[in-house]
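Derivation of every value follows stated rules applied to the coordinates shown; laboratory data play no part. Since we're looking at a predicted model, the values are computed, not measured.
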Structure 1
């Protein structure tokens, strides 16, 4: 997706009905708890508060600093998911995004790995959305372990086009040979050229096992183009899907899934603007068939995976442990291009970018058709720090709960015989004048953020609604409240609403309410979660400047020298630390980093060159020094390919260390090449 804000047409419909009620005008009689709450665990006495921790989400993924927008489909590599996303380290001074990486094993706790494909490193400047795939059959020729990225860039933009992200969009190939930790461009020429299109972006690549080839979906304005390729380099346009009623289409998706009735369906998803038809601006999807060339939807009208205002650029990905293929994961950027920069996070906390909770989605049959249903990923419960069953309550009017917090999950079963409106006020102020409301009114359920801080100055995106059976007399609500977000899962999760809510940090109350009758709120349960805040990765040396780097020192032949230009396989950027400088293989000496604290779990780097291990003199080795003594060491393989090395440093936590490149060898392969040394979790 583009990195400059996209302008969508204003809604043409009237403002949505506001079902939320002002509880202060209602009677407050008959607020009768009918079941005593369970006692809370010892660690639940002090609920989390935004007042002390700013606006950063407690248990949702957030960018460590500056800006993020589109998620990129996570890829399962070496036992963990590589989650890439668009990142702008120059926000809010310049547009333009790189790909940044966070890794996770459970889709809840993420570890930052830093930028893996930087902007401005080739003639096509920044990187927009795309997708990464594991090319296990080596179809592209970069090795059976290579990870290939097909990504949108501007094709040789001018400086003016770089400044406003207006250059011609095309699809380019980047590749990684170190497990997706660092990518290199495979030249500056597009593998799928623009062809005169204004909008041509967001390639989503899947492997078509039945036909032994790759398939890419590309957003082309009001079309989705389907392309096929045997090798990720040579592409043929195969078909197109056209939809002129959903604005500019972005971030397509295509996957196969087994439904709850045992049938198998294909699902195509598109981030789209449904405001013209009184529908969401999230992920539209269709079930249907796919023959390797053309997708045919079961019905013309889309369904929507979320009905809130802030669930855009969504991606889905497979669970490698699910052989039945009857579920997969999904997540989205919790923002909207109508107001992307209106957030308290940036001025207060130095970041702007929060993702939805990762969901597990499955396909369920309803009558003659199929719909996706969603629930928060099951592993979220593994991060619970307290679970409090507050009890069961009969409510006719308003009832404040004996709980305050700004980051929690609330679940409740609500039943009634006859009433007008029922629900909860969340992030309520002490005087109840400010709150966000979730509830059921007549034939719809709703999330209304108009009564508290929210990002929509237009006043048109305050209440989201989903269909609800007016004959029903019960509902199950699962509500995820975090410091700037609310996500509502209604009943089985066929309908979900996700929106930003910028409540005052002091507004931490919860009120139950009903109007027009008595409602029973059963098993009202509050769950709090541990923080998932990431420790940002730290670059110890990238060797892209004229010197070895700030604080680095050199001895022997390497004093007064600096990094070298390199085209060696595995190089990140354009330069490496190469101990061939200053005299070739005969050069000897050391290059040593400034001291640093071991405050991350791992140190990783790339190494190539001579195989002369420390202890078998003369050595060519990279050494981790603690108190001047080597505690970790690595050497080359007598070749010119840089390979990845990762050291576990958990046993050295808190100690001061230096990274040393030692070259005592003067014969054949008497040099080392080292690149991209990074501390990370």
Structure 2
């Protein structure tokens, strides 16, 4: 056996499917075996591998023992002369394995090999080649010096930024996303250290290969796509903690004396420093619009107060100072709260949603204002002027932010991208069907046919002129149909066109379209299992408000309504269960039939309540439709039509 390919998977079913399809092409002509070790995924990954890739050797763990243990499980059972550790969120070229094996055969001193990696936008990933994280190297990485001086030998040894990405180099550290190793070398230096749960195990093993007398090579004569971040969300506190804890384990293991203590202390400090930066960054990302909205609205109200008092009453001090500390904060809070509850901060660049939410908040303010005693009603005109200012300020703020981010003012364009599909007519139809089912709106420019496609009548051109066609039609998104194209060509076009477009790949016979336009964020996909309305934050909040609001209403009216339901005692218990969050009024029909849908607590009633449907397939489809088309109005309909069943236990 020449090659053993080992993939550890955890809840990335669709990326794993694409990776295995590319591996299947790459092992043609190579005596190889492929192992998938699944760490107790909850997304039907195991079932997918068994059904679609029966030739894959599968290990299905009942828990998640971590990356190192899972890889070692397969390594011990594998038989290949070479062992490749491959991430599930990768796509390899058709010749990747054969070219790498040829290099290893020609370089007997090679213990390990890594390749040129690109992200989902065709950009080179700097972790393709790395240096040993000594105290100084780790300091430069942790505190951003490597980013400030990317080409410096002194400051960016971590990513070896001073070495060309186009040439073969000896390197110290290989990336765990693609780590090809000689079996003989592994037998001598040992397998992955199982003290590492995730991250750091590739650094440790790479270093042990060097200490064992072998060399590690960076080999750019083939490349892979690595979407990155599919197992741990990059930029999260958990990522910071796990990554730097792994570095501490490495330092304690390989550095002794003052050097080891220094590196451990540095990593411990880096954990808190990077965690603080992460918290601040995440908070700012979430709160920047609410804070700027509130500050601008409040300051504007105070300015309006002076201007209106001067203009209408001839006295800039006409209004009491109490209005600054009582009325204006209340106005501001209600307007910002209206934007939040309507999902305006989940979709900050939706002007229609923003103005509707401000209009709702203003109507509520006028309603409350009219009920207040005269001494608490300073000025209707000031309230109306404030509403106009709030609309102008918040809208203007978003226009500026949108212009800075997208360089244009076509609001909503990110959801209506100019799309080109590269592939056969049948695959184009399948891609459009998936997009429609996923609720992704696109402006289809046309199809670009493969050069050997005989059906080119409806195509806008062929792939031999793809870069020119993309420029001519100003395409913003490209979907490559891998059933009609080689992975080598897809990667070549991505590298040539660069990050000006967003790239997606439709794997052969798959129900997903996969891609990523940010190398520091999780990949994205279109499939019938995503883009469900129940998973949108605004609808989650709406469901929360519905449950609590209905519970309070039913509690108040319970002396009358209790006689209209079955199981009166259980009805009162359900009111309190939903009020305190242990149940929903409406949820899925049988939790076991919810497949991979977003999680919900058990419900009192469901879309199937009152029917005699019991088969799992129908219930699963009902659950899917409920999640896909969810609205608070649908919850009201289900509750009202099944009111007598609200006492179900």
Answer label among 1, 2 for the case where log10 I(q)/I(0) by the Debye sum over Cα atoms at q = 0.06, 0.11 Å⁻¹, calculated from the coordinates, equals -0.45, -1.23: 2
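Identify which of structures 1, 2 gives the largest calculated value of Rg/Rh (Cα atoms, Kirkwood Rh), for residues 319-630 alone.
1
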Volume of the Cα convex hull per residue in Å³, for residues 207-358 alone - highest-scoring structure of 1, 2: 2
Source structure (of 1, 2) for helix-only ellipticity at 222 nm (-39500 (n - 2.57) for each DSSP H run of 4 or more, over all residues; to 500), computed value -500: 1
